[in-house]
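Take a look at the structures listed below.
Values quoted throughout were computed directly from the atomic coordinates according to the rules given, and no laboratory measurement underlies them. Just so it is clear, the model here is predicted, and its values are computed rather than measured. Cβ atoms are built from the backbone, for glycine too; each structure is taken alone.
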Structure 1
């Protein structure tokens, strides 16, 4: 059985992904994505796979970033600084390979929030600042 519209919308919203991004990446109209989300049209398998791949990539990247910070941080530092990007252009100029097409900056922000949560659960104070 394929993905339901509710699942598509839940996963998409869980990573802050606009419906427009899915439409653009699949060369579909925004209205088609909206129809998928209310079960008017069946969701193509390629769309399911794209979204699942992206959700998994964001989660895995957050875990990897947190593990790297924990392993390499200076224990005498009072906190760890995470960088948030103000625009897609600034984000895309950095090396944040998620194995999928370029993500919107708000998806990266959600990933940072997950990294922050992991670090705080490991007793590490975290600040998030904009790139300069």
Structure 2
């Protein structure tokens, strides 16, 4: 039953009309969310339903643009090979994440970093760095 409850909350997250409600839903999902955080409408979290083990941790003074995606688990299967990657996504303090950015499993975004709109972050972002592009690279 808990899995269905978590799935329902994750479906509710992108359509929550206010930032306060989005923060509340993320905390119900057992994610660590800091103070002064703004989560844009349409934000999606894809995980393996283990909450804080392979979820998202967001520090203080973080802004996440609309329709951003946090993907803490990925899977691929074919006849010739299969792989599975999972890892907690950690967003440190003072980070700005642009609209429609995608953050992949196991990524740590350092303090005061900026992720450009539409960027796909596949590797850690050092503190005080701006990354853009697909895949995201420093500028």
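When distance in nm of label points 7 Å out along Cα→Cβ at positions 8 and 88 is computed across structures 1, 2, the figure 2.0 traces back to 1. Please state which of the structures 1, 2 yields 3.4 when distance in nm of label points 7 Å out along Cα→Cβ at positions 32 and 112 is computed from it. Value 3.4 for distance in nm of label points 7 Å out along Cα→Cβ at positions 32 and 112 corresponds to 1 out of 1, 2. A value of -4500 for helix-only ellipticity at 222 nm (-39500 (n - 2.57) for each DSSP H run of 4 or more, over all residues; to 500), calculated from one of 1, 2, originates in structure 2. Taking relative contact order in percent (Cα under 8 Å, 6 or more apart) as the criterion, the largest value within structures 1, 2 is that of 1.
Upon calculation of mean count of other Cβ atoms within 10 Å over residues 24-31 from the atomic coordinates, which of the structures 1, 2 produces 13.0? Source structure for this number: 1.
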